[in-house]
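Throughout, read-outs are computed from the coordinates displayed, never taken from laboratory work. The structure presented is a predicted model; accordingly, all values stated were derived computationally and were not measured. Cβ atoms are built from the backbone, for glycine too; each structure is taken alone.
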Structure I
Amino acid sequence: MPSPQYPSLRCRMKISKLSIRNFKSFSETSVVFGPFTVIIGPNAAGKSNFVDVFTFLSDCAHEGFANAVSLQGGGEYIRNLRAPPGETTRISVSLDATADPAKVRFFRDGSRVIEAAALSGTYTITLSSDGCTISEEVITASCTYTLAGRDGQVSSLGEGEITLVRSADGTVGCTVTPAGLAPEPECTPLVPTRLAPDESILESPAIYPTFSPLVSRLGTFFRRIGHYDLDPRLAKRASEIPGMAELEHDGSNLALVLRTILADPEKRHRAWSLIRDLLPFIEEIRVDTIAKRSLIATVKERYTSGTAIPSFLLSDGTINLTALVVILYFEEKPVVIIEESERNIHPHLIAKLVSMMQDVASSLGRQVIVTTHHPEVVKYGGMESLLLLRRDRAGYSVISRASERAELEVFLENMGIDELYVQNLL
């Protein structure tokens, strides 16, 4: 399908790798990510637990570590129940920011201004054995250094690394390599400040002021991760006028978000083009006010002779597809995670839906991650996009990339990838 262009909304930072240890049903695993990922597996394989890694990181940056733990049900439900006593829980995320590096400036040798551009980095958080406090946080950024002289000339100083380490006692230290480029002492905290045991550096970026832009950039990225599990019953209801401007996790404020989109002529045109491509029988969408307190979406269909139909009478599939257009093209998220995106959608539209997701990943630079049980999503997603989740004999969730399993190539010579999934061979 044709791709609407939004150059100003293109996302620059990407997740390149995720490693986890003793998190929920996982013992230890690592996953390399591309722009579009389809996660499949039988019931209770650990798909929701895998998605919870991203939700936890987002909550740490947005709500604070203590609330993030509470939102997962407590430390005992974050930590793998079968983990050996005393073992910690760890989450490590590698990021690529080459297209738009985070930059920090500091002084060296009095008047020299050093600029460090972080091209890639890793954030690692290690939780104590009870899962309720932080044992260690490490932010590592691979940088290129430049020198800004008094005459305005800029010269290269080569490459190196900035590492921020928050220890179990709450102190934060910094190492800059090469050591000769480390900032002046006055650029560093004069009196070390300690973080609380349940306080993340992501929620206190100014604790090391020189490098706070780097920490803030990382926190903003995690906060902007979008996780959606749409409930059409809630999305059909009227939305209270005072409400979130961004779409809620379950889509319950869809009417409110649609009102904002439709009020902008350019966005209205884009949304209309995308929705009509999926639902050509829709002739008009608008949002009406009820008693000056609520908003409800109404639709005119080709089959209803111009009569406006309120959203609570629309099909679940129509509501879900409309919400998916909003999520993919109008919610400015660097990472979009959608659970069972094909829910309530007719199989003949699955190909268009998957194409839309792939288009968003390529044209807008957003990473799209979906979980599914639907063979059509598996079929059109392609082997290179599939992550397979299963339980091993010990009961741990294990994740692998379908394209790395050589034995599947033999089966693919005689049957399609969707048939492999239906026959439980994936």
Structure II
Amino acid sequence: MSADTAVRCLWFAVVLLAAPLARADQRVEMIDARSTKGELVAITDEAVELRIEGKNTTLPRSDVAEIWFADAPDAIDQSGGALVTTAAGDVLNARWIAGGADELAFDNPLAGKVGIKFSLARAIYLPGPGQTARHVINKSRELKMPAPTTDALIIDQKDKGWTPVSGVLVGIGLDKVAFRWKDADRTIDRSSVRAIRLAAVEKPPSQSAGVLIGRQGCRVAFSTLETKGKVVAVETLGLGPREIPRDRVAAIQFHSGRVVKLTDLTPVSVKEVPFFDMKFPFRVNRAVSGKPLRLAGETYAAGLGVHSFCELTYDVAGRYKSFIALVGIDDAVRPAGSAALTFLGDGKPLCEPLELTGRTGPAWVRVENLAGVRQFTIRVDYGPDGIDVADHVNLVAPRFIK
């Protein structure tokens, strides 16, 4: 293997664009997993401008994946209040909520007072005392309801459990929910309703360019975004134009046309050979155990769970320049696990095998110079122990970059 080939696959934890950094306020993550810190000066459709060590630095916005101002909880894990999800992908805390005449109104800590059509809402979650929206979502899934063709209430009948009722939502008050059931309008105490699923969902008028995350964890999809002093001006997909104080914003995530998620692609070839007789098929967005992907105490929504021995081959047709992923042994089996990870282009290794063990933490890997590669293969082989016991390998946020 040539020296040039050997450096085409790189391990790295964090590569800084500028160092050392002083008085860094915002963390900026790039689409290739590099990061930097600095004071945000401005965001436009074309660029993100930072001030680093007294000098302004301009980054192409197409290279920026995320800007973080502060950590934020997940909105669905908040206790108390309601939660609204929309067809645009918004996830919105609601301090109060009411609706009628086809419009839903509520107050959100990020966007302020909001009014949307019922037809743009996907679901309304109304957790009981001590519950979170996640609790309601998980318990609702246990009901195994079919895809909604009509609206549905999920009613907490206390000793009898939770019951879904199909019909048409008429309105929501502070104390009652009005619902048409069996051709008659009825009311039910809102305290008994845990969720409302809406059937008539409109498509958002435009595609999302990114997501704005509030400090309470709510998420708002936008089509355009720019900063105006201490205000972030956005054209949202579901809530219309908004000017949001920057101190309410935890993060801005941009969607890039230069990034293709590996989880959106289907392998053209799958080779899985267990050492013993138990086979662990690869999984998308789950560990091979079927549980959530976890690395170093963090849970990730997107990625692959793979077990040795496995080869996944994808047709890439020379479209990409590089591949990025966070890789490691899943927390569920650590400190056990020992595997060798290799990336191949058209059947030839792009780098030396990377040893993964349950005793070491995860790290980012970047495979460079994919130009001209038509088939990209991920190989997970047995590690130094020579067997496949506990070889639960996670590839988190795997993506190709054009």
Structure III
Amino acid sequence: MTYQPGSFSKNFAWHGTGLRKLYDAIRAGFQGILEPVDRKKWRQSSGIADPSLELIPINFFLHNKDGNISVDELVHQALKNPHTTNFDRLALFAFHLSQAGVGNNVVPRPAMWANEFVRERLWSQGTWHSAALAKDSIDAFLTDRLNAVPETLVKCRNNYRHLFELSAYLPSALPSINSGSDAWIASALFLTWDRHQLNGQSGMAADLIDLLITEEIYKLLGTTKDQMASVADSLLETYLAAGGLARHTIPSEGLIPDSDDSEVYEWLDQEESDRVVERRAAQRLEQKRDRKTAAALKKLYNNRCMFCGERLQVSEDQFYSEAAHIKPIGIPHGGPDKSGNMLVLCPNHHLQFDRGILSLHEFKGELKLKSRVPGDPLNNLKVAVKHKVELDLVKWHRRWFGARGRKEIKEEK
């Protein structure tokens, strides 16, 4: 099927402020209030000077209903939280979701070509692949799916690739792309469920879960179906407990006694984050692994964390540590389950390492720890290694989380 490019070929001046421009336009258009806004009023208040560009946010990122711009999770994130890369990635997800709403002069799925591109070309075997985002790859796809002249196709391709650059996905140092969905999956699923109901569809729990599979949302997240499913049920519980779509209008006293609206949203954001982390931790423990090798490593380090040196005492004569894989085993990464791919860590630093907050760097034959936490005493700490750690896996971990050293960047150029 072929689609019309619409106004996506226009230059929204992403190069000026990037997706921060979308964030600012949402805040200005809604004037800080979580209530639907008349489309015309939103355009007047958005702060976008060029009238021809006001339609870019409305047609491709926001939701329309009954002549109004709807309130949903994307709007909530813009109004209630500071601008971050996670907002940019949620905005790109909203673009790929392509659920623009219903009403006169509204194209319900204006970027369906992008949705299909992700599901058919970008995603494969549980992750996104950077080769699909090469210019010739996108050109071939757009020629097949968009009804447009060559000049317009080039504009669409450039604008589309730039969205990935703004979301810190390009350039990629690896064949696969880390979507970082752990940090924004809760907001993405909330947004999916919000727009499904705004379009007049069922809000029943079973239907909301089925929607994730039928729409192949895991592909838009850049993860596996199993990984999405591992957090979906618990996140739906949080979503419904917060009031579902009505959470944007429910008085705070309906959720938490003696709380104002900001506290309600802080609770909700924290609950979303906790659910993701808890399910990821449980899933990690369920993975098949070489427990004999892991046990031997823990004994070698006497259950002391290789990063902080602490031993977690869990009984009078027992201590606990975890064997962390540098490159995750199983789909989609396929890391080796052997000692050279393992570190002995405490639960706290295991989680931080798995999320890329902590990474290892080789320096003059030694391994040093790098932290993304400002003022972290672990930053630049020399790691005492008692077993052979495979340095190519250490390098992979840095690149997966975008933590490359200056030397690596220079070599790649």
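For log10 I(q)/I(0) by the Debye sum over Cα atoms at q = 0.10, 0.11, 0.18, 0.21 Å⁻¹, for residues 231-350 alone, the calculated result is -0.47, -0.55, -1.07, -1.31, so let me know which of I, II, III that is.
Only structure II yields this read-out.
A value of 3.8 was derived for distance in nm of label points 7 Å out along Cα→Cβ at positions 63 and 391; which structure in I, II, III was it taken from? List each step's numbers first, then the result.
On the way: I: 2.7; II: 3.8; III: 5.1.
It traces back to II.
With distance in nm of label points 7 Å out along Cα→Cβ at positions 71 and 343 coming out at 1.8, pick the structure among I, II, III it was computed from.
Details: I: 1.8; II: 2.9; III: 4.3.
This figure was derived from I.
For the read-out helix-only ellipticity at 222 nm (-39500 (n - 2.57) for each DSSP H run of 4 or more, over all residues; to 500), a value of -1000 was computed from one structure; give its label from I, II, III.
Working: I: -8000; II: -1000; III: -13500.
It was calculated from structure II.
When you work out distance in nm of label points 7 Å out along Cα→Cβ at positions 31 and 327 for each of the structures I, II, III, which one comes out largest?
Details: I: 1.5; II: 2.2; III: 5.6.
Going through I, II, III one by one, distance in nm of label points 7 Å out along Cα→Cβ at positions 31 and 327 is largest in III.
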